[in-house]
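Before anything else, here is the set of structures, which you'll find just below.
Each reported figure results from applying straightforward, stated rules to the coordinates on display, with no laboratory input. In this text, all values refer to a predicted model and were calculated from it rather than measured experimentally.
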Structure P
Amino acid sequence: MNAGSITWQFLPFEALSLHQLYAVLQLRNEVFAIEQACVYQDMDDTDQQAVHLMGHEDGKPNGKLVAYARCFQAGVKFHEASIGRVITQASVRGTGLGLVLMQQAIACVHQRWGLQPIRIGAQARLENFYRKLNFVVASAPYIEDGIPHIEMLRT
C-alpha cells in the first residue's frame, strides 16, 4: 500500500452516501470498539457537524475505506479547530498512511476554515506520532473511555 493508491474525499455529513456512512461507522466500530476493546458511545451527535475525511484504497472513491478522520471548525469540539476519530485499518498500519492521513486532515481543515491552530484529544501512546506533525502537549494526561489521553495543539 502506498499513499499514491489512496483516493481522498473530504465531505460534509449531508454529502455522505448511505454506503459511505456505513463504511465509516463499520471502520470506527472495528477499530475503536472491537480492536481496542473499548465500550463507549461512538455516535456522539457531532458527526453531523463534522467534515469527514475518507481514504479509499485502489485509487477509487468506491474502494475499501482504509483511513478516516473527522474534522471540525473552531468551537465545535474545542475552542480551536479539531481533528478526531483518526483511524487506519489494521491491514495498512506501518505503511506511513497514518501520517499521510493526518497531513490530509490538517490540509483539509486549513482549506475549509483557513490557516489556524488545531487541537486534538490524542491517545497518550501516540504523542510522538503527533509531535512529528508539530503538535505539542497542551494538557495534563486524562482518561477517556478507559484509555489515557492528552490534548495536543498545533499552532
Structure Q
Amino acid sequence: MALSNYERLIQLSDEVFSSRTDPNQLNVNEKVMEHLQLIHPDTISEYDDGNGPVCWILCIPTTLDLMSKFTEQKISERELYELTPLNTKYEAIYMCSALLLEEFRGKGIAQKLALQAIENIKIDHPIKALFFWAFSKEGEKLAEKVSDLTGLPLYKR
C-alpha cells in the first residue's frame, strides 16, 4: 500500500533533518506545535492538494538578539525555540524548514506559503530580518528568493 502524503512528508523530514536524534535540533511534535501557535498562528503553514499535505513550512518569529546568537552558533536551534519569549514584539523570522514532496517542486508552492506566513507575521510584528540554517541547496535557494521578494536582509547560520 502506498504511503499517504502525510506519511511521505514525515519520511522526508526524517531523511533531511536529524531532529529526532540530534538534541540541538527542534523536534516538532504536538507539544511544540501548540507552543509555536502561541508564538504566532502563522508559524506553521501547510498546502493540501486535496489528497493530504504536500508542503509544510515552519517560520519562527523571534528577537534580533536571539537571531544573532543562533547565526553565530552560540545557541542551538532547540535553544532558539526555547528562549523565544511569548507576548513580545519580534523583529526577525527564522525560516526553520520547508518540506515539499518531490512531484510538487518547482511550482512555487513553498515560496508562496513562506511569503504568506511572513506577511501575516509582519502584520503583528516589526520584522527587520530573516535567517536560516541550510540543509539543502533548494532550502538555501528558497530562503534567498523569499529574502529578495520581501526586501528583508537574510542571515545564514
Structure R
Amino acid sequence: MTGKLEPGDPAPDFTLSDADGRPVSLSGYRGQRVIVYFYPAAMTPGCTKEACDFRDSLADLRGSGIAVLGISPDPPAKLARFRDKETITFPLLSDPDRAVHKAYGAYGEKKLYGKTTVGVIRSTFMIGADGRIARAMYGVKATGHVAHLRAEIGA
C-alpha cells in the first residue's frame, strides 16, 4: 500500500470496468472536477446509504461541474445489480485486485469494532480539473459525509 495522498499530489490515473464492463478512465475526466470515493461492498447498509446520498446530490454536484465515480472491489455484475436496485446514476467501478484502492491509500489496516483488520478504508477524494488531489478524506462515515462534502465545496 502506498501512503495517504495529500492535496496537491497528482491523482493516480486508472482505468477500471464499470457495471456494464466498459472501461472508464480518470484521465477521461481531465478538465473537470471529480469526486472519487472508495467503499467496501455494494448492497451493504452503509455503502447503500453513501451511494444514495451521492445519487441524491448528483444534480447539485453536476451543476457545480463535478462528476462522481464510486469504486469498490465488487465484480461488475454485482455493481450492475446494485446500480439497478438503487437507481444509481453515476459510474460504479470494479477494482477486484484493489490496485487503485492501494494507489489512493484506501486499502490497508483499519479499526473495525475495536479490532485491527485489513480492508477497504472508506475514503473520498476531490480531484481538481488539473488532475491533482484537492481534498483527501480517509475513514469517512457512510452517513452524513456527502452533505459535509457538499457544504465544503459549495455544491
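Consider the structures P, Q, R: one of them gives 19 for relative contact order in percent (Cα under 8 Å, 6 or more apart) as calculated from the coordinates. Say which.
Structure of origin is P.
Quick check on the output: -6500 is helix-only ellipticity at 222 nm (-39500 (n - 2.57) for each DSSP H run of 4 or more, over all residues; to 500), derived from one of P, Q, R. Which one produced it?
P
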